[in-house]
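Next up, some structures in structure tokens.
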Structure I
């Protein structure tokens, strides 16, 4: 093989390596740009008590605590519940107590947390009315399909509530 032929082979190999490197760079850029757009929330839904400042020491609340783990600012537009599946699916919007929680819509920058709460002890018995709706309308006596919903501008996040809340809902159910 002559030197001219070897140069042509190395020239072709260099072109192929440059093309592979360019393709890898494009794939990486697309992957990172998609990841930057995705929203990432940490959601905790459970029963909470507030100590101090209230007349009643047995005041209990259901709390949606939402932390933005993504890089972009997120706007929370709505909170709610989903129970059941298929034709027996139930979707509910949850009203919150504006004196005890952040208002909706709420913008969260990276690392910020917001709490949204409503009382279990004031007004109508939320545990009784909700457990009746969730179980009677869906047929899910164990509430395995129950999810809290946090709606943002771009997507919805579904999170199962903590075990203590499920236990209280099942205990409050009266057929």
Structure II
């Protein structure tokens, strides 16, 4: 009986940690979703200035692209939580939860390698951008290092969520009675 309670406590502790990563990525997603609202406001502002006042901005298109990057990268972990990323549904939807977990575990190394390389390269690019105080070559010349840092941090959180999903899949397989 004591062993059973210890295993249940360990599982709850692990789930609490995994749930906190889920909660963090959900908050990050909500911050990213604010960027979508800002894009809508920015686009309408630009349309008004361009077509009503005949005074287009030099910065709105580039700012919109930066905000799209924030929204896109901050949605990655959230999509992993809810299973909205691309997968082979033709197989995945017709197998048991045990086999779904096995498929996810088999696919994890490919995702981890991709995200690891992406994180490494974006981190180097962000660091270089900070060191040289990189700016855009556009007429507006905004600094590029903030968006490059945000992208690297966002990839870090996606990788963390991917590891969380892997842990959950392993737990599914190790539980008694997994189908």
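Since every read-out is calculated from the coordinates, none of them should be taken as a lab result. What you see is a predicted model, and the numbers here were worked out from it, not measured in a lab.
Among the shown structures I, II, from which was the value 21.2, 77 of Rg and Dmax of the Cα atoms in Å calculated? It traces back to II.
Each of I, II could give helix-only ellipticity at 222 nm (-39500 (n - 2.57) for each DSSP H run of 4 or more, over all residues; to 500), but the derived value -11500 comes from I.
Computing mean projected area of the Cα convex hull in nm², for residues 75-138 alone across structures I, II gives 6.4 for structure II.
Look at relative contact order in percent (Cα under 8 Å, 6 or more apart) for each of I, II: the largest one is in II.
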